[in-house]
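Some structures are shown below for you to check.
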Structure 1
Amino acid sequence: MNFFAPIIGQPQAVELLHSAISQNRIAPAYLFTGAEGIGRSLTARCFVEQLFCQPLPIAEQTIIQNRLRQGTHPDLLWVQPTYLYQGQRYSATEATEKKLKRKAPPIIRTEQIREIAQFLSRRSAIASRSVVVIEKAETMAESAANALLKTLEEPGQATLILIAPSAESLLPTLVSRCQKVPFYRLSPEALAQVLGQTGNDFSTHPAILATCQGSPGKAISAVQICQEVPSQLLQSLEQLPQSSLRNALELARQVSSLELEVQLWLLDYLQQQYWQQFLSGNISFPSLAELEKARKHLLSFVQPRLVWEVTLMEFSAIN
């Protein structure tokens with residue numbers, strides 16, 4: 001069985017991980033680096049499936065695969081960034097389902113790192129080793145990263161997989177204890193192949209395809225997010241460089257009422273839209289830098305409405 005069959009456009013990562021299993025040279029820790037939405041998490045799942053299933057009979061492999069996909073396998077701990085709401089932790093999916101108001105991005109918390117240590121303190125129940133996967137590892141605070149360092153130094157009979165955009169986004173001490181597995185943005189052909197399997201018609205969203213930059217996951221997510229933005233608001237933002245200051249303030253009020261994830265997507269979308277306007281000579285280049293500043297402020301927990309008021313007023317004033 002080819003466990004890595006679902007992976008498209010990442011031959012180097014697949015070959016490295018497949019060889020590690022076939023040669024029984026599994027590293028204590030891996031660092032999957034690359035842009036979001038290009039197959040890092042999916043590859044981690046495929047790697048765990050092959051690690052846990054071989055060389056078992058097909059019938060047993062099917063049972064294990066089902067347990068892994070249902071999240072009930074006792075030897076796998078999958079850690080995701082969480083929101084804190086009324087003392088409870090929620091993943092991004094859980095927060096969406098409960099319609100929680102999110103004012104800050106999710107993070108990997110120190111308590112979650114402690115839970116990893118507890119998970120690895122016991123022997124594996126079924127598989128030959130335990131596996132921990134940490135998504136968006138770059139969201140760890142320094143205290144959480146330092147706590148994880150102790151686990152990486154003595155993982156026992158276990159393997160940890162950290163998923164992050166780059167090695168530079170993590171503490172050097174963590175990176176030095178991981179085997180790096182690079183992932184790359186997909187070619188236009190591979191991107192079309194992946195998106196063709198989703199059943200969505202992306203030809204009606206040319207701007208989204210332009211902003212996804214070889215990331216099918218980003219394109220799929222963008223289509224879903226785009227549906228949460230009122231079409232009139234999106235159109236007004238696209239025309240912003242020709243708007244008045246009063247209109248900019250009203251747009252800032254509307255945009256700041258959206259979920260943070262949607263606001264961050266809007267920055268990417270507008271960056272692409274304004275870049276096209278810059279190429280056609282309609283706006284000046286310095287104004288594009290305001291979008292990057294806005295992203296940094298939003299991720300630093302600055303009040304969203306204030307961020308958007310300053311950003312959109314700058315656009316109107318410059319252009």
Structure 2
Amino acid sequence: MEIIHLKYVAEVAKTGSITRAAANLGMNQPNLSKAIRALEYEMGFPIFRRSSKGVLLTKEGTAFLASAKEILTKFEELETNHKSAGEGKRSLGVSVPRASYISYAFTQFVNEVAGSKKLQLDYYETNSMQAIRNVSSQKHSLAIIRFALAYEKYYYKLLHDLYLDGEVLLDFEYLTVMSASNPLALEKDIQLDDLKDLVEIINGDSFIPAFLTEEINRPVGGEPSPKTIYIYERGSQFDLLSLVPSTYMWVSPIPAEILERYNLREKKVNMPSNIYRDVLIQQKGYHMTATETIFLKHLYAQRDKTKE
């Protein structure tokens with residue numbers, strides 16, 4: 001249970017309607033209903049009694065609301081009394097796919113805000129569905145999701161249903177990245193079949209059980225290599241690519257500075273269209289903080305470099 005859940009209960013009790021409460025809270029009705037039911041399950045008793053005329057507090061719910069209001073009052077006092085102590089603090093929570101242009105933008109952002117008196121950053125690399133859940137549940141204010149254009153109708157409907165806004169960041173083709181020492185790095189025309197004897201590096205935790213296959217960081221149309229290495233953190237990825245010439249990986253465009261640092265080469269492979277899209281998402285009506293605006297400045301700058 002979190003403070004936000006107490007605010008949900010208080011607003012529903014005040015309006016007597018989950019629909020009106022959701023509108024006042026800036027969220028959609030299904031998400032609010034789900035949150036209330038989850039809280040009731042956690043507490044072990046019904047807080048509201050539903051009827052065709054709206055919702056009413058149960059006996060247990062009335063007692064719960066009284067306690068919730070006391071906590072909310074003290075919490076508001078705490079925020080007011082210590083507001084000055086928070087001056088100079090910068091915080092950011094964002095869920096993103098594994099993409100070098102995004103991580104590089106984040107490092108540039110950190111360089112700019114590192115001198116702040118207080119700093120709290122949560123940079124979470126994950127798959128698209130988890131990123132959507134993180135924003136919908138308000139764990140993070142921002143997220144970037146990635147999907148094949150073949151699935152865009154599904155994802156845009158999902159964003160609409162969850163009362164989320166989406167802004168297109170980048171459309172791109174997956175490329176292969178490999179060591180400059182790899183013989184294929186000198187080739188101008190690479191076919192899928194040319195990769196069969198190489199070792200493919202794949203992000204092992206990008207798989208979503210019983211869900212869409214495009215959630216892994218590789219083109220939908222390409223069959224997995226018979227030689228694979230599954231990794232779970234970025235450092236191993238670049239060490240393997242730069243030190244083992246027989247490896248390769250499917251990637252979104254990588255900043256030139258990173259390619260140069262690790263002596264890597266990006267190569268396009270002739271294959272059916274594998275266009276993907278990165279989309280920045282947030283809750284509808286959300287207003288960016290100054291810190292988030294700084295992060296987006298660096299994100300857009302790196303995004304624009306990949307288009308050059």
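Computed from the coordinates by the stated procedures, all read-outs in this text should not be read as laboratory data. Keep in mind the model is a prediction, meaning the values are calculated, not measured. Cβ atoms are built from the backbone, for glycine too; each structure is taken alone.
If helix-only ellipticity at 222 nm (-39500 (n - 2.57) for each DSSP H run of 4 or more, over all residues; to 500) is computed to be -13000, which of 1, 2 is the source?
Answer by label: 2.
Structures 1, 2 were compared on mean count of other Cβ atoms within 10 Å over residues 57-64, and the highest value belongs to 2. Largest in FRET efficiency 1/(1 + (r/R0)^6) of positions 113 and 193 (r between Cβ atoms, R0 = 35 Å, to 0.05) among the labelled structures 1, 2 is structure 1.
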